[in-house]
Structure 1
C-alpha cells in the first residue's frame with residue numbers, strides 16, 4: 001500500500017491538542033500551558049482544544065468514546081493541519097474499538113506523540129498514512145527552553161521544511177525526565193543533562209539496510225499483541241522496526257521475553273533492521289545488559305546475526321527527542337555508521 005503523507009505545516013496553521021491517554025493537563029496546567037506557548041510563540045501555530053483536552057483523569061478513564069469523538073472531530077476539521085498529544089498514559093488502547101478507519105484514511109494530517117500514543121500512531125499508519133513518533137506538548141515541547149536549539153530546528157526540518165533526505169545525528173547530551181511538576185516552577189525544566197560520549201551504537205550488522213519505519217514504545221505495543229489491531233506476519237517484511245522503553249523502566253529480562261515473542265512471530269526473519277531508543281533511568285550496567293539481551297535474542301536465539309541493530313538513539317523517553325515518522329523509508333549504513341531518512345515525511 002503506498003503511504004499517504006500529510007501536508008507540511010506552515011506558520012499560522014491550526015493544530016488540535018488532544019488528550020487520548022492521561023488527563024494530566026488538568027493536573028499540571030502550568031506544564032501544559034508552557035508547551036502550548038512553545039507551539040504558538042516558537043513554531044507560530046494556532047491551538048485548538050477539544051472537550052476532553054483538559055478533562056480530569058477520572059473523566060477520561062470513564063469515557064474512551066469521548067476521546068475517540070474528539071479525535072474524529074479533529075481529523076474531520078479541514079482547518080486542523082496536525083493533531084498533537086498532550087502527553088502519554090496507559091489506556092489509549094481502549095479508544096481503538098471506537099475509531100472509524102475512514103475518518104483517518106480520508107483526512108491525512110500530522111499525528112504526533114509517543115509512549116501511549118503508540119497505539120494511535122500504529123493504528124493510523126496501518127491505514128496507509130504516515131504518522132510521527134515524537135514529542136508531546138507536556139513532555140518535550142514544554143521543556144524546549146531547557147533543550148538545545150537543535151531540538152526545535154529538527155522539528156521544523158521534519159514537519160515544516162521537508163528535505164529529500166534527513167540524516168539523524170546524536171544531540172550530544174540527554175536528560176532523564178523532569179523535576180516534580182507539582183511545583184509550577186518546574187514546568188519547563190529538565191533533569192541535569194548528561195553528556196552522550198558514545199553516540200549511536202551500531203552493535204551488530206553489515207552493509208546497508210533500507211525499509212519503512214514502524215514501531216514505538218515496547219510496553220504499549222505489548223498491549224496490542226494478540227488483538228485485531230496487531231499487524232499480520234506479512235506486514236513486517238522490509239520494515240525497520242524501532243522500539244523504546246518507558247519511564248516504568250522494564251528490566252532487561254522483561255525486554256528479553258517480549259523480544260522472544262517478536263521472534264516467534266517471525267518478525268526478525270522479515271525486518272531489515274532493529275533500532276532501539278535510549279532507555280530512560282537505566283544505569284550504564286543496565287544499558288549494557290539490555291544490549292546483550294538484544295544480541296542474545298536476535299542473533300543467538302533467532303539466528304539473525306547479520307541484522308543491523310542500532311542502540312542509544314535519541315527517540316523515546318529521554319530528551320531531546322528526534323521525530324521518527326512511521327511509514328517513511330529510511331536507511332541504516334553499518335559501515336558509515338549512519339541513519340537517515342530517504343524521503344520527506346510530509347508533502
Structure 2
C-alpha cells in the first residue's frame with residue numbers, strides 16, 4: 001500500500017508566511033521566535049494536519065521495521081493502566097513478542113489524532129488498531145495518510161473492510177447463554193458498554209437474535225466503560241427495580257464486579273437467585289467472592305492473525321480476512337448451581 005506524500009514542512013512555511021527554519025523551531029520548541037509567531041505556526045501546522053516525518057529527516061528507506069499499536073478502548077477510558085484490567089496487557093504483550101519474532105518493533109501510540117503526536121508515529125510501516133469506533137478519526141487519519149493497518153474486531157463504519165480479526169463472539173456469547181439456560185435461567189439480562197465499537201454493537205445484535213430464537217424477552221442495559229465497578233453497581237439497582245432476572249451477562253469484569261456488589265446490597269443471592277458472568281476475564285472476575293464466570297480471550301491466537309493481516313496489507317497482498325479465533329468460557333461459582 002503506497003504512502004501518500006502528505007503535507008510537507010515547506011507547505012506549512014508557505015501558508016504561515018515564514019521560513020522552513022522558523023517552522024522547525026516553532027514545532028520543536030527551539031530558537032528565538034516570539035510566542036505569537038510560535039503559536040501561529042503551530043496553529044497553521046495543526047490546521048493542515050502536518051506531522052514532522054522522521055523519514056524526511058534522513059531516515060528515508062522502504063521500511064522502518066516498526067509498527068504502531070493504538071488501543072482505542074484505553075483512549076476512551078482516558079487511562080492506560082486501569083486497575084485490575086489485564087486483557088489489554090495480554091494483547092500488548094502478545095503483539096510485542098510475536099512482532100519481535102518477525103523482526104519488527106512495536107510502538108504504543110496514544111490517539112494519534114491528538115497533539116502532540118510522537119514524531120515517528122506517522123512514519124511507521126503500519127498499524128494495528130484495537131477496537132475501532134464507528135467513524136473512528138484514527139482510521140480516517142491512517143486512510144488519509146495511506147498507512148496500512150489491520151484492526152482487532154471489525155470497523156463498524158466500514159463493512160467492506162476485511163483486514164480484521166477477533167474472537168468468535170457470536171459463538172462464545174451463545175455458549176454463555178446456553179450455560180445459563182442449562183442451569184435454569186428463563187430470563188437473561190445483557191449489560192454492555194457505551195463505546196461505539198463492534199463488540200458493543202454486535203454483542204447486542206447477537207443477544208437480541210438469540211432472544212428472538214428462544215422466545216425470551218430481551219433486556220439490555222448500558223454502562224460507560226469508564227464508570228467501571230461503580231457503573232455496574234448503579235445498573236444492578238436499576239435491574240433489580242425492573243424485575244430480578246435469572247442471569248446477567250456483563251461485558252467487562254469491572255461491570256460484573258460492580259453488579260455483584262449491587263445485587264448483594266439488594267439481598268439478591270448469586271448464583272442461587274441470579275447467575276452472573278462476564279464476557280471478558282479480569283482480576284475482578286477471578287478475585288470476586290463468589291468468583292465470576294468469564295470468557296477468557298485468547299490474545300496470542302488473535303494477535304498472530306492480526307500481524308499476518310497487517311504484513312500482507314503492507315506487502316500489497318490480497319486480504320485473507322476477516323479471521324475469527326477461539327475463546328474459552330470459564331465457569332466459576334457465580335453461575336454454577338447445584339441441581
Structure 3
C-alpha cells in the first residue's frame with residue numbers, strides 16, 4: 001500500500017466521521033454522580049460599623065532647635081499620630097520616661113494609639129536629658145512642644161484650645177510640672193513664644209514629685225542609694241561636674257531640689273490632674289504621686305488618684321483596658 005493511498009484512506013475516514021479532524025476527538029461522558037456535588041462556595045458579607053478613625057503617622061517633626069553640649073542647634077523631634085477628621089481635634093502631648101537620662105519617643109505606642117483611636121492628635125516628644133542637660137531645660141522642651149502644636153494647629157488639624165499632656169515616670173514628672181505651671185510663663189523659653197504652653201488636663205503615671213524622697217517606701221539601703229551623687233535625680237538637678245555641674249547628691253542644694261519639685265508650683269492656675277501609681281512599683285515610691293495629689297487637693301485643683309493593684313513601674317498592666325479607659329475618660333471630661 002503506497003503513501004498516496006494511505007493518505008486518501010485517512011481523509012475518507014475523517015469525512016465519514018463528520019468532515020473534520022475535530023470529529024475524531026472522543027466523546028466525554030459526564031458521570032451522573034456529579035449531579036450531587038455541592039453548590040459553589042459563597043463569600044460572606046461583613047457589615048462594618050465605622051467608629052475608629054483612620055490614623056496617619058507623621059514622624060520626625062522638629063519642634064525646636066536648642067543648644068546642647070556645645071552645639072547651638074540640636075533638633076528636638078516629635079512623632080505625631082493624626083486621626084483623619086473633617087473637624088479639628090483635641091491634642092495630647094505624650095512625654096516618655098527614661099530615668100532622667102533617656103527620652104525615647106518610640107515608647108508608649110499602645111497608650112498613644114488608644115488615645116488616637118479615641119479621636120486625639122497625639123504627639124510623642126523627645127527632650128534633653130541628664131547629665132548634659134539639667135532642670136529646667138527638659139521642662140522648657142516640653143513647653144516648647146506644646147507651643148509648637150498651637151503654632152501649627154491648622155497644619156495638624158488641632159483645636160489649639162484643647163491640649164492635654166500625659167507621661168510616665170520621668171515623663172509623668174514632667175507632665176506634672178507642665179500641669180502645675182499651666183497658665184504661667186515661668187518656664188517658657190525658646191521658639192513660638194507668642195503661643196501659650198498651657199494645658200487643659202494632665203495625666204501623671206507613676207511620676208516623681210519630691211526628688212529628695214524617691215525611696216521613701218523602700219529599705220534604708222535604697223534610701224541611701226538615692227542620696228548618692230550618681231543617682232539620676234541628682235544628675236537631673238545638679239548636672240555632672242564633667243559638664244560644668246556641681247558635685248553631690250540631691251541634698252547638696254536644697255533650694256535647687258525644691259525648685260525642681262512640682263508641689264512648689266501648685267496654684268489656682270494649675271491644670272486638672274489624674275495621678276496613677278502601681279502597688280508593686282519598686283522604682284518610684286507610690287507615695288510620690290500621693291504627695292502631689294494631696295497638694296493639689298489642698299489648693300482645690302480638680303484631681304484624682306488611682307492605685308493600680310499589682311502594677312509595676314511601667315509594664316503590661318498599663319496597657320490594659322481598665323487603665324486605658326480611666327485615662328481616656330479623664331481626657332474626655334476636660335478636652336471634649
If distance in nm of label points 7 Å out along Cα→Cβ at positions 90 and 186 is calculated for 1, 2, 3, the one returning 3.5 is structure 2
If you rank structures 1, 2, 3 by relative contact order in percent (Cα under 8 Å, 6 or more apart), the highest one is 1
Comparing 1, 2, 3 on volume of the Cα convex hull per residue in Å³, the highest sits with 3
Matching 10.8 (mean projected area of the Cα convex hull in nm², for residues 66-217 alone, computed) against labels 1, 2, 3 points to structure 2
If distance in nm of label points 7 Å out along Cα→Cβ at positions 50 and 290 is calculated for 1, 2, 3, the one returning 3.1 is structure 1
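Taken together, the values in this text are just the output of simple stated rules run on the coordinates, not laboratory data. Just so we're clear, the structure is a prediction, and the values are computed from it rather than from any experiment. Cβ atoms are built from the backbone, for glycine too; each structure is taken alone.
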